[in-house]
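There are structures below to look over.
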Structure 1
Amino acid sequence: MNISSPVIFLVGDEKYLKEKAINELRSSLLDGSSGELDYKVLHGSDTSANEILSCASTIPFFSSKRLIVVKDFEKLSKEDTSRITSYIKKPHQHTCLVVDIKDDDILDQDPALNRYIDVLKFTDLADTELSNWITKYISSRGRAIDEDALEILKESQGTALLNLSQELEKLITFVGSRKTITRNDVELLVGKGVLASVFDITGSVSERDASRALGIVYDLMSTGKKPYEIIGLLCLHFRRILKAHALISKGSTESSARQLLRIPRKNAKEFCAQVQSFSSDQIEAKMMVLLEADLSVKRPKYSPSLIMEFTIIRLCLG
């Protein structure tokens, strides 16, 4: 990590990559286990400028530098934020201060800060980047993953690498000595009940039966399924329906399209009925609703369950 300033801003929502950057700093700045005395993590919700500045001014015990990480920096009071920004312009050289923030509004408000800090940005990975990250993660553990399994995993878990890393560890344990993670492995881990319920929810949407669709969603959430998981699987399902439309428009039969998309035989009739129920424009519109829901769940103004309910109603009403 190429760092030249004693103050570093970690900007963005991607927690996994932020933690990786912090761990790299710990390895490079602190002197082994004894250096942990020179490491401090503070949270804006329960700390103050006095505590942060006191930690920053303390001479290192064992290491060449102290490492102070302030998470949830936005939760500091305006007065405390102002005191910290003043410190940033004249920091102690024996301390590395890491400021963890979700966005760079503070830098827009005080552009002069950019002269005194290093900024590392951690945003959600694009689709191809996410695929590469998963493949490398699996490869580092001596495993491979099928393309279908990869796509289902992305859709069900979203772009949060922390969630994905946890699910990947579960999958690695689940497959044991087997080298390749398959679609069946992912579906078993997600739960057959969820995948079957996606067909039922989509059928209810096609019939504009919001009451039935909501009932299925409530049942899923009562068993511990998270709104983001349900949203991801619905998005994957509508994407398959859209792909079926594209294949049929190029001359494929419904049966061959189903086989190419690897829809289970037991769901064949139901899937073909759903393909006929929606036009391509309708599917794209519903996928936009799901995308908005996914973003809302990640940056909630309301509870995820309320966002899920509103999303289902929007899907059913069109």
Structure 2
Amino acid sequence: MSKSFTPPLEKPSIVKTIICLFTAAFMWGSSNVIARSLLIEGVNEIFLVTARVSIIGSLLFSYSLFFNREKFDKKLLKEASLTSFSSIFLVSWSFIFALQYISSGLVTLMISSAPVFTVMWLKILLKEEKISVSKYIAIAVGFSGIAYLFISRETGLLEEGNIFVGGSLAFIGVQGIAFATVLNRKYAPKYKVSSWLTYQYPLVLTLSWAAFLISGVGIESLDPSQQLRLSVLVVFNLGAFMSFTWLIQRVSALLVATVDYLVPVVGVTAGVVFLNEVFNQNIIISGIFIFISLVISTREEFAN
């Protein structure tokens, strides 16, 4: 038996749960704003994603080499790779390209609909999970909020962008988050947080570097400000994933998914303040639909 295996973990207190939720929400919401600020300055999206996952992967591998020193676990690698394809690779690449066409605030608003679609993936992947009629209604309401953005052609940018391209890419990323939330809940509780995160990166690094080399983009030179923001982006990504993974090991997938109540608040606010992004009636209407869907999909969880 692998040393990375751990028994079921005790459910955390409400205080620890809230701290983890707020930490993940702040870091994820801020990450999109930081990433878009770099894209605006001309940093290539392929280079940015590859650099980010490479630094995070190197840090995790170094920690595992010097502190974990566990025996190689083939089963862990398989389960972590399956999860990371959607949670890291698919999400990272879809969102980074989406930010070329829609605002960071709009991306984070769409991210907030992930809990709604988590319900759908729970039904598909974990058939033993009981899904009520109200949660199916939540899916329809949440989808309506996203559909409104497409109908109104809202990009969150001043007469720029393309909601059909950017919105579609962001929607793919949202499905990646929802799908990965279920897989994390299914597999992650069996392993240490550090081991689980480390084993997710071999596949992500392989695919990212393959895309980087095929694209022929090359390594870019960043100024001190860009280097600092890339470093903060790495810290925020790693911190958010660690908080999220620690929590998903201890509470239900639907409860953890409520982090997406908070992500758009951070993302939209920071986008408006730091990047002069748009906050208008279309975003408010879409946000109301998505918020209502979140309330419907999670109220039973909190009631329990």
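Every read-out reported here was derived from the displayed coordinates using simple, explicitly stated rules and does not represent laboratory data. For clarity, every value in this text was computed on a predicted model and none was experimentally measured. Cβ atoms are built from the backbone, for glycine too; each structure is taken alone.
One of 1, 2 was used to calculate distance in nm of label points 7 Å out along Cα→Cβ at positions 35 and 115, giving 2.2; which? If you can, show how the numbers build up before the last one.
Details: 1: 3.1; 2: 2.2.
Answer by label: 2.
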Ranked by Cα Rg over 2.2 N^0.38 Å, for residues 107-178 alone, the structure on top of 1, 2 with the greatest value is 1
From the coordinates of one of 1, 2, FRET efficiency 1/(1 + (r/R0)^6) of positions 59 and 283 (r between Cβ atoms, R0 = 41 Å, to 0.05) came out at 0.70; that one is structure 2
Across 1, 2, mean count of other Cβ atoms within 10 Å over residues 43-50 reaches its greatest value in structure 2
Value 14.2 of mean count of other Cβ atoms within 10 Å over residues 75-82 was derived from the coordinates of, among 1, 2, structure 1
log10 I(q)/I(0) by the Debye sum over Cα atoms at q = 0.12, 0.20, 0.21, 0.23 Å⁻¹, for residues 51-130 alone gets -0.56, -1.07, -1.10, -1.15 when computed on, of labels 1, 2, structure 2
From the coordinates of one of 1, 2, relative contact order in percent (Cα under 8 Å, 6 or more apart) came out at 16; that one is structure 1
When Rg/Rh (Cα atoms, Kirkwood Rh) is calculated for structures 1, 2, the one with the largest value is 1
Output -24000 (helix-only ellipticity at 222 nm (-39500 (n - 2.57) for each DSSP H run of 4 or more, over all residues; to 500), calculated) maps, among 1, 2, to structure 2
